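Down below are the structures I want you to see.
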Structure I
Amino acid sequence: MERLDQSFESSTQASVHASERAVRHLAPFGPDGPTPQAIAELQAHPRFAAAAKIAATGLVDLWRGNRVLNTMVNDRIRLFISMHAVYLHSLSRPNDPGSGLTASRMTALCAEQKFCSPGRTKAVLMLMRVFGYLAPAPNEADRRLRRLVPTELLMALHRERYRRLFDAITMVLPEHAEAASVQFHPDFTAFYICRYCERFLAGFRFVDLAPDIRHFMDHNAGFIILCHMMLSGDADDAYPPTRPVPVSLSALSRRFGVSRAHVRRLLQNATDEALLERLDDDRVRLLPRLVRATNDFMAAHFLIAADCAQGALADIARERTVA
């Protein structure tokens, strides 16, 4: 990691420890992630709905629809692989051929976590190279290692995701403003991703906290389409919307790079599971189970992100001390 810049030198170790104590107090975690009490308290914040809306808007705005990728893997798998590519690369050591990011290590990781088949894992890595998100490691002494490195294009995409997320988080967790501001440090993104991946590898899954959202998480563009529907309410409606929202199979298909048939099945299956109510071909109502699950997911996301940001802040401060 690069040395700290002058803008961060003004932060004190004491403020880092104080912030970490605030996290433990305000966002208690159990063995399965944020506690139900912490999630409920955050949702009770008067600005939570506005913050959730900002976060959902950021996800939709940053969507990178690609039909080739959508034919092979869902959004959750792509996010998993893109983040764990950074994580595995962070473990790379120059004199340790058993470290770093390679196709075989990513394949083994995905298989261990029961997240993606070896064939799909290798296909995603190949496409990430084609689209410029990964590249062969430069100046590799042993070409047999075939290590890969995340490119600036991939890191910039992650940075933009987190910038928008932290804009929302600081509305309801202002005590984490210091950690959020450090996101512009050159090492923050990698440290943040490592903290997140460590939680994931320890067994944490968002869908375990909001199982009713799994239907959308496990289908291509599913969660983004859900966010889009939640943002489609009338201007004078609440967020999430309490009144029916418009849907267009053609528009959703074009916007998110999936087929009309895929969108139709997604909505019909959600209707069968009592998550949506189809009023006609052009409108749906988000039912309480889905609204509750979406809010639980977003609150848990805020809490985990804030905790990982505090961890990244501490990692940067620790690096400064060592240097």
Structure II
Amino acid sequence: MLRYLFGMMALAGALLHAAPVIAPTQSIHIDGNSKDMVVRGENIYVGTTHGKLQVYNYKTGQFTKEISLPKIKDFMGDPIDAAAASVDYFDGRYLLLSDSGEKGYSDLWLHENNVTKRILSPKDKKTLVKARFVDRDHVLLGTLGNEAVLMDLKSRKELYREQLSESKFSDFALNEDRTQAAYGCESGEITIIDVRSGKILKRLNTINKDNVYKVDFKHGIVAAAGQDRRAAWYDVRTGKGDFFQAHFLIYATGLSPSAHYVAFAMDEDNSISVYDLHTRSKIALLKGQKSTLNTIVFVDEKTLFSGSDDDTVMMWKLP
């Protein structure tokens, strides 16, 4: 009888301290499946498989702008949408990266004052995966071959091209002031670089031993979503880190602005687990996303958005 009583008390204690399950506060329907997403102020900028960059103001609940890319041709010569695989916004300028449809090369587009210009085309022979503004006139690029490239938009010239490793590139993230970037790759290693010079500052390789699908970088902390089912984070200053063990491949991660909280897509139900990195405890389980997650971005310490392989972006509020 006593054993039963103690067992029930333990179960009650576990339930009392279980992370709350949270439903989305908004479901935003976009044109195509989500490929990439950033948040700037009150707006989210979403790149879609239908060749669109859509701007949505989450305070008013309205789409405020849409940019459409020209169609490309498939291997049969038929017109298809050029998926906006990477998007960004800075000081009135919009950045879009897409497949050109020619030999795996990329198109890089700059949109400003309602005019879209192609900065890179197949003749430049670039195999790019991700692009982000460093400032108004410079963009940081990640190539398929795991090279970090800083490009001047005015001259359209590369200021440097740094080969980070022989492994295939996965993702990169800039820190808050865009002075450093964390590059993840197929080997699990994360490389920290100085953005202005391309100099390698540190290699983080003690936790993830397989492909790192996504990274985030805030307040000296790097979060890494691993194929090895390790939801990892590193302190860049010390090079030390730790991880939460998942039971499924981890496709997405995001840090809150202070790096107090970290979110990981950790299960086959497409739920998002949110942890307090100070206490190493799970504080929330976000349920409602219906497809494989690919992007998690925090707006503030309590608000985040997630995108997945479908036409719905979710907004969440933490307790």
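Computed over structures I, II, relative contact order in percent (Cα under 8 Å, 6 or more apart) reaches its largest value in I.
Have a look at I, II and say which one yields 15.0 for Kirkwood radius over Cα pairs in Å, for residues 123-266 alone, as calculated.
This figure was derived from II.
Of structures I, II, which gives -18500 when helix-only ellipticity at 222 nm (-39500 (n - 2.57) for each DSSP H run of 4 or more, over all residues; to 500) is computed from the coordinates? The read-out was computed on structure I. Using distance in nm of label points 7 Å out along Cα→Cβ at positions 107 and 131 for the comparison, can you identify which of I, II gives the largest number? Structure I gives the largest value of distance in nm of label points 7 Å out along Cα→Cβ at positions 107 and 131 among I, II.
Thinking of I, II, which structure, once Rg and Dmax of the Cα atoms in Å is computed, gives back 20.2, 80? Going label by label, the one that fits is II.
When distance in nm of label points 7 Å out along Cα→Cβ at positions 139 and 171 is calculated, the result is 4.5; to which of the structures I, II does this value belong?
Values: I: 4.5; II: 2.0.
Attributed to the structure labelled I.
When distance in nm of label points 7 Å out along Cα→Cβ at positions 99 and 227 is computed for each of I, II, which one produces 1.8? The structure behind it is II.
FYI, it's all coordinate maths here, none of it is from the lab. In this text the structure is predicted, and so the values were computed from the model without any measurement. Cβ atoms are built from the backbone, for glycine too; each structure is taken alone.
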